[in-house]
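I've put the structures underneath this note.
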Structure I
Amino acid sequence: MRRWLALALLLLGLPACGEDLENGAFLERPRVLGARFEIAAEPERAWPAPGETVDLRWLVASPDDTPWTGAFAACIAQPNQTGVPGCAGEPFAIAQTGAPSLDPVASLTLPPAEAFEGTTGELLVVGVLCAGGAPTLEMDCGEDALITEAVLLPMPAAIGGATNRHPTIADATFTVDDEPWDPPPDPLPAAGCGALDPTAALPRVAWRDGEEDPVRVGLTTQADDREEYIETVFGEEVPRMVEAREELTVSHIATFGRFQRLQTVVFDEASMQREVPYRPPAQDDVPADGQTVEMIFVVRDGRGGADWTRRALCLVP
């Protein structure tokens with residue numbers, strides 16, 4: 001187990017949980033896009049409390065719906081001055097996801113409150129997610145795996161009344177070219193979407209040159225998603241406690257074509273309504289009967305809260 005944790009820490013130089021997308025915001029291979037703790041009794045709460053059993057849910061995606069499995073170790077983080085996380089002791093939990101799935105989830109039970117005394121009050125989860133293959137304690141997924149993703153997730157615990165809520169991008173208002181855009185139908189058409197009648201859940205978008213005239217994807221977040229909290233500010237004198245308000249970072253990923261930028265930041269009331277330009281691929285790459293384009297939006301509040309949602313459109317030549 002110590003070797004597993006050491007290997008995970010060596011991988012800190014690699015981005016994780018959706019921050020390693022190459023080629024702009026385009027999903028060209030299986031990827032891990034996000035993670036969150038889910039508490040059954042309080043689904044809006046992001047920070048788990050001592051003694052609770054919680055679900056650790058991972059957002060994964062791939063162009064061809066490859067299923068995933070994962071294995072993880074969780075420990076209480078140790079205080080550090082370098083910014084490099086480590087464990088204060090042995091892992092308190094080892095968890096695995098179930099059968100290969102497009103929605104991998106692992107359950108963890110936190111230690112009691114006394115275990116956090118004298119610590120940062122923060123958890124640390126390290127492990128591996130496998131697109132294909134099967135995870136091992138050697139941070140490997142086997143020869144059959146398409147992708148091996150090492151993951152590291154720090155998360156505060158809810159101690160002494162401190163807490164944090166997940167933002168809810170599922171409640172955000174979405175538009176495409178200024179028209180209302182609803183969550184996608186299930187299942188999405190694998191091919192031939194151009195023959196379907198356009199709807200608010202699967203609008204039809206005619207190809208155009210995205211450099212000159214990108215598709216206008218709009219999103220409007222909710223004001224109460226940005227919580228107020230007390231932040232410790234370190235300066236030349238003694239640390240100060242100041243009131244702060246969360247910033248939201250929204251990542252956006254497309255399965256065909258690409259977004260003009262990888263992330264959008266919501267930092268004040270004026271930025272709640274944002275537009276994210278989407279650029280279709282070359283016209284010759286669009287099938288004559290249309291191409292279903294799925295888009296994934298992931299929001300993070302910078303303090304462990306996260307949420308995600310999907311939209312889809314039918315791109316026709």
Structure II
Amino acid sequence: MSVIQVQSLRKTYGSVVAVDRVSMDIQPGEIFGMVGPNGAGKTTTIECIEGLRQPDGGSLRVLGLEPQADGYALRAQIGVQLQKSNLPDRLKVWEALDLFASFCPRSVDWRSLLEQLGLADKYSAPFGELSGGQKQRLSIALALLNDPELVFFDELTTGPDPQARRAMWDLVRDIRARGKTVFLTTHFMEEAERLCDRVAIMDHGHIIALDTPERLIRSLGAESRVVLSIQDDFASESLQALATANRVERAGERVIVYGKGDSLVGEVVNVLTSRGVRFRDLRTEQPTLEDVFLTLTGREMRD
């Protein structure tokens with residue numbers, strides 16, 4: 001049984017169609033990611049699924065419940081970290097956790113959450129004195145208080161430094177390891193590629209691609225790149241002649257060989273060593289989910 005079933009979901013704001021006939025199923029124990037440009041409809045979609053917004057069309061089932069009609073029962077089983085949330089500035093961290101835990105039919109030990117999220121030293125700190133990243137980690141702790149079966153993270157790691165971001169990734173993996181399901185939206189393609197079992201790419205209110213990160217990358221058919229520095233005089237045409245090479249770019253010592261096939265690196269090295277050409281700093285660059293994202297949604301800046 002799917003944890004989330006979405007069929008032809010539609011949401012409009014006046015003449016603006018924010019979500020247009022979106023359909024998807026999310027399975028138990030899955031980390032499911034949704035990515036897309038600003039204004040693509042990600043937050044509206046996730047808020048409809050959470051029961052925070054009333055859809056204008058389509059059907060939704062979450063943990064077998066209808067988010068609007070069964071909102072009270074559903075909220076006892078899900079955890080929600082919103083993209084933006086706030087608490088009274090004078091409310092202390094422990095007071096917020098203790099208060100929210102009192103609302104839950106069941107709750108976990110919030111002190112362990114403080115340790116896990118690096119907030120133990122902020123136990124008595126007022127909310128207004130927390131940094132942006134600390135406020136976000138507190139909102140994550142609040143979302144996990146009721147030991148939810150399904151957790152929603154909307155822009156999980158916007159703001160935290162790289163160290164905190166990796167710690168949050170470990171937290172998401174730990175949540176899944178405990179048999180939970182995670183639905184997250186993110187702007188970070190690396191985050192989606194590393195964390196998610198499947199990813200939906202959304203644009204202009206539509207899901208334009210949905211699959212595992214590996215299959216999405218493979219479907220792009222993008223080139224691999226071999227990047228290196230060559231100090232000697234060397235005619236790059238000999239690299240261009242390789243069967244696996246599509247093109248070669250050179251700027252000073254820096255050479256980039258674009259091509260396809262598992263043997264590309266080996267063939268480049270063989271050509272250079274057979275001619276006694278000195279090279280250094282060789283590395284390979286594989287296509288990523290970001291390449292897929294940019295190919296499908298374009299590169300223009302959006303508000």
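Rule-based calculations on the coordinates, nothing more; no lab input. Quantities reported herein were computed from a predicted structural model and do not represent experimental measurements. Cβ atoms are built from the backbone, for glycine too; each structure is taken alone.
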Highest-scoring label, criterion being distance in nm of label points 7 Å out along Cα→Cβ at positions 70 and 166, among I, II:
II
Among I, II, structure where semi-axes √(5λ) of the Cα gyration tensor in Å as derived comes to 44, 24, 16
II
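Which of I, II yields -9000 for helix-only ellipticity at 222 nm (-39500 (n - 2.57) for each DSSP H run of 4 or more, over all residues; to 500), as computed?
Working: I: -1000; II: -9000.
It traces back to II.
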